[in-house]
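**Q** Listed next: structures, encoded as structure tokens.
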Structure I
């Protein structure tokens, strides 16, 4: 067992949406003798501890009443963090113009890690601009070559 039933994920998404929040990601995996159920939520301007607590109580009640998770588990509801990982293609559209760190499975112009501004996304590739590069600052990266994309913390 390492995945939640789809109906459970759908119900968690409904709970999160009912509070005006975005479901970023659900992670359900083995941890010690039991499982960890981590739910990342977000909203414009960031989530608060109260948002996490409210959603946690509602999810916990749903899971306890319907007894849909057969194993012992720990529930964590949190923000995706400042260095938020991209999980959906829509994240590329949402965060255009932001500083990102992209790890690739194959080198792009000799690099496996590219840090720069997310300039464009067309459904098959992204373009990341590295302002440090004076000549040819744009890196075209096919989505198929991306291992991980994260927001880079800007100070």
Structure II
């Protein structure tokens, strides 16, 4: 049975929009994945390590029968294929693919945490998620639209183009 998986997609190096399009294309080329919906793009400030260029972010809803671990491996293989280098924590990246939610699962291992541990803190993930499913209940019991409204007051985020 297919699971609904939400991934955050971001880029702040090179041609950001093209990087996101290419990542989505690579996801769509994998027959084990159905890209069910993609939110609009948002321009956001860097979080964590702030001495870098702004980000372009979105969220995609996927349907897959891959396990959480297999899904993570697929996301990492796409990042690697696109030239992602992990040199500075939260540093610049050509592409960033983060698994935000995997069905209703809760996973807490050293290599995989679902829901994403900082999902509720990041407008760049919650605002596009709210575009797709505003009434979705997020961990903690708030709707995506309610949390998005709160986070967008505290963090700079604007619809791109």
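Every number here is computed from the coordinates shown, using simple stated rules; none is lab data. In this text, all values refer to a predicted model and were calculated from it rather than measured experimentally. Cβ atoms are built from the backbone, for glycine too; each structure is taken alone.
**Q** Which of the displayed structures (I, II) returns the greatest value of relative contact order in percent (Cα under 8 Å, 6 or more apart) on calculation?
**A** On the way: I: 18; II: 29.
Comparing I, II by relative contact order in percent (Cα under 8 Å, 6 or more apart), the maximum is at II.
**Q** In terms of distance in nm of label points 7 Å out along Cα→Cβ at positions 7 and 135, which of structures I, II is highest? Present the calculation step by step, with values, prior to reporting the outcome.
**A** Values: I: 6.2; II: 2.8.
Structure I gives the largest value of distance in nm of label points 7 Å out along Cα→Cβ at positions 7 and 135 among I, II.
**Q** I, II: which one has distance in nm of label points 7 Å out along Cα→Cβ at positions 39 and 63, as calculated, at 0.8? Could the numbers behind the result be given before it?
**A** Values: I: 0.8; II: 2.1.
Only one of I, II returns 0.8 for distance in nm of label points 7 Å out along Cα→Cβ at positions 39 and 63, namely I.
**Q** Which structure, out of I, II, was distance in nm of label points 7 Å out along Cα→Cβ at positions 79 and 127 calculated from, if the result is 3.2?
**A** Working: I: 3.2; II: 2.3.
Checking each candidate, the match is I.
**Q** Upon calculation of mean projected area of the Cα convex hull in nm² from the atomic coordinates, which of the structures I, II produces 9.0?
**A** Working: I: 11.0; II: 9.0.
Corresponding structure: II.
**Q** Turning to a different aspect of this structure: If you rank structures I, II by FRET efficiency 1/(1 + (r/R0)^6) of positions 31 and 119 (r between Cβ atoms, R0 = 30 Å, to 0.05), which sits at the top with the largest value? Let's see the in-between values first.
**A** Values: I: 0.20; II: 0.60.
The maximum falls on structure II.
**Q** While we're on this one: If mean count of other Cβ atoms within 10 Å over residues 95-102 comes out at 22.0 when worked out from the coordinates, which of I, II was used? Please list the in-between numbers first.
**A** Values: I: 16.2; II: 22.0.
Value 22.0 for mean count of other Cβ atoms within 10 Å over residues 95-102 corresponds to II out of I, II.
**Q** Could I ask something else about it? Thinking of I, II, which structure, once helix-only ellipticity at 222 nm (-39500 (n - 2.57) for each DSSP H run of 4 or more, over all residues; to 500) is computed, gives back -9500? Intermediate results must be reported in sequence, preceding the final value.
**A** Details: I: -7500; II: -9500.
This value belongs to structure II.
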